[in-house]
Structure P
Amino acid sequence: MIDRVRLRSNQWRKLRGIVMHLATSDSFYGRRFREWGVRTMAMNRLEDFVAKIPPTVKADILQDRIEHPPFGTNLMKPLSHYTRFCATSGTSTGQPMAWIDTPESWETMLACWRRVYEAAALEKGKDRLLFAFSFGPFLGFWTAFEAAAKDYLVIPAGGLSSQARLEAMVRYGVTVLCCTPTYAQRLGEMIGDASGIERLGLRVRKIIVAGEVGGSIPEVRKRIESLWDCEVFDHHGMTEVGPVSHELPGHPGTLCVMEDAYFAEVVNPDTLTEVAEGECGELLLTNLDRTACPLLRYRTGDWVRKRIIDGRLCLEGGMLGRIDEMAVIRGVNVYPSAIENIVREFREVGEFLIEQRNVHGMEEIELLVEIDGNIAKGLLKKIENKLRDTLHLRVPVKVVEKGSLPRSEFKAKRWRRVNAE
């Protein structure tokens, strides 16, 4: 059981030092403190911080980068102290943002990742991890790999084909696979005749997933675990802030925030007030340890359900969706994750895509599916009925040619806007 009073005290001790430093600087936050008229000496507790510091939105950071290229002014140290570079994908803004770290700040993120591995019950000196990442500029790739390299045999698989990755897993006795939920399914579907690799030849006992909401979606977890005959362990983080949470042992589909490294809030996105336990809201995060490029009350855009379990702030159901990905279809709020949970109940469906279009002034969606094998009689009607009964919305389902829908080894995009015909 976590003592939340002591936790809050320790969080404020860390945060106060950050705030005092920023207030005396000409940084991104230093200038804003003066614009807002913030008197840091009058802040004596976390409640004061929340009341006086407005949330930070991604557009503010992006604008600062545009005005002060390429890294902006949100730096706690001289540029010469920074040694690590990562960047966001730019999927929500259309423009990637670079993030740089000092060796000390980088190490705090590795420490968080080691806690993810400990929570996943990995065995030091025994487990062998394969990283099915491209190892591009995304922070999660590098921090996950470097943190694991301290205690486990790590095998980078960037640049390898899916076939080569499966063969490497057999050859080197890999016991843990790290990848996105989408790729775990895609790779798992190759086991058997498609690759010549039989499941009995694999020693994988755990798959650590991140990068998408699927790791906590029940039907996605079931599908992955069925394909691999192993356990799925979910984790989430962001390039902007670092590794944030991991699955709470004994509570599949529930993420536990590492609160000694982050001050987290779950707020109503309209009023920005904290929601009650059991309610949903937007996740706000403040760095407490990764301070080389700090963010205060950062609006992540992640939609979560707040729970307190054994004194820990938990996110029931993991990432429920992105606020900017929610679509209002005939008055119904629809998240891609809700549709994915339904679709994955039907094992015949391989890949899928949701298309949204405006028809005569009304927003409509259609579900495109690839079917593995022959189409069972009545399958499409069953999917449509399940969507209608769950979402209270009619969603037409259409079969498309196998292999025609887009695929990704990183973050899958299964919702696209199209022009009405």
Structure Q
Amino acid sequence: MFYADLHIHSKFSRATSKDMNLETVEQWAQIKGIKVIGTGDFTHPEWLREIQEKLVEEGNGLLKLKRQYKLDVPESCRNDVFFILSSEISCIYQKNGKIRKIHLLLLTPSVKDVLKINHIVGKFGALSSDGRPIFGLNAKELTKIILEISAQSMIIPAHAWTPHFSVFGSQSGFDSLQECFEELTEYIYAIETGLSSDPPMNWRLSALDNVTLVSNSDAHSPMKIGREANIFDTELSYKGIINSIKTKRGFLGTVEFFPEEGKYHYDGHRLCGVRLSPKETIKRNYICPVCGKRVTVGVMHRVETLADRQEGFIPKDAPPYKSIVPLLEIIAELNNTTSQSKIALNSYMKTIYKLGSEYSILMHKDLKEIEEVDTKLRDAIERMREGKVFVEPGYDGQYGTIKIFGQKIQEIKGQGYLF
């Protein structure tokens, strides 16, 4: 069994940390407990040059960092990390009288395939302008082009519910995969749920029953790696991972944000400080009570609009999931500080050195072992595992707040469906 985070970005993407280089990505993958990590941004010429220079193909569709790059990783976390070639493309185009903005995650098995893909798709936009290039290309047409170049590649609609840039987005998306991909829908084996939705929300759409729900961090900085991930019990290879996504065999489920923490879970207006539940939005006729303009409709509302099942429905044989709160956020709360503070980061690293990788601590480590290091942390981890957290939902680009021992109680979130 291993964890895989298939969607991240490099230092060449907009609003991304300069620390997102291959060495640091591998270092933090080990600290987090990730076995397979996406390269991100393989369409960017300079990033691809670094991939070719620093990684070596293993012959199984995965790559490893060359041995001369030595990393400072706690002994308790040291493990082999494999890279999978991945990239994200933004398609902005008009279809059926409406502007569409769809982000697609691409996975491919070799640098040879990447070179072929870049040669062709480079005709539709400037690959060097951003790690996530923008094409005025229909998402269906891009899918057709990619599969004709490399039949083993996989196209996954990224963060499928985000309002502005996703296949189901309220602002510029579609009401179904069929509407977007038409006759090529059969080649869309998965969607990425995104930070603002989780499996139970997606289970409410019967049209998604045959689609694998994958989760990835979409990390723009090293600390964000692994905030969401996938769990596989397959051969450690590109083929093993892709076939598992296609068939759901060996796909053991996902590690999830509590979706309320995602920055588009509820409706609202960030600049006006207005957060609205779907019911409140409908009651106000979608109008912001402060500025009088239309609010940004979030993921929960959008799911409610498209759902054909009641909340709580679980499809037969649906892979399980586990909701987590990032360890740094838990430690910051226990120290009454922010996750950006030196106090929190220092305490985080001390905990990692003593107890092992973050995933091990959050999901697997015996509570008695945690208690020997920190009693309060032990209590916090137990509450998180039981889903006993206090939430203030995110909205309109503003991340939500998750507290283990919160003072401002808005609602309590149950875990719902655990391993």
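Derivation of every value follows stated rules applied to the coordinates shown; laboratory data play no part. Remember, predicted model here, so these are calculated numbers, not experimental data. Cβ atoms are built from the backbone, for glycine too; each structure is taken alone.
A few remarks follow.
- Among candidates P, Q, the computation of Rg and Dmax of the Cα atoms in Å, for residues 334-373 alone that gave 10.7, 28 used structure Q.
- Given 0.15 for FRET efficiency 1/(1 + (r/R0)^6) of positions 102 and 214 (r between Cβ atoms, R0 = 25 Å, to 0.05), calculated: source structure among P, Q: P
- Largest in mean count of other Cβ atoms within 10 Å over residues 22-29 among the labelled structures P, Q is structure Q.
- Structure (P, Q) behind the derived value 2.6 of distance in nm of label points 7 Å out along Cα→Cβ at positions 246 and 294: P
- Label whose coordinates, when mean count of other Cβ atoms within 10 Å over residues 38-45 is calculated, return 13.5 (choices P, Q): P
- At a computed -0.67, -0.98, -1.17, -1.36 (log10 I(q)/I(0) by the Debye sum over Cα atoms at q = 0.10, 0.12, 0.13, 0.14 Å⁻¹), which of P, Q: Q
- Structure responsible for 19.1, with mean count of other Cβ atoms within 10 Å over residues 78-85 calculated and labels P, Q on offer: Q
- At a computed 0.30 (FRET efficiency 1/(1 + (r/R0)^6) of positions 14 and 358 (r between Cβ atoms, R0 = 41 Å, to 0.05)), which of P, Q: P
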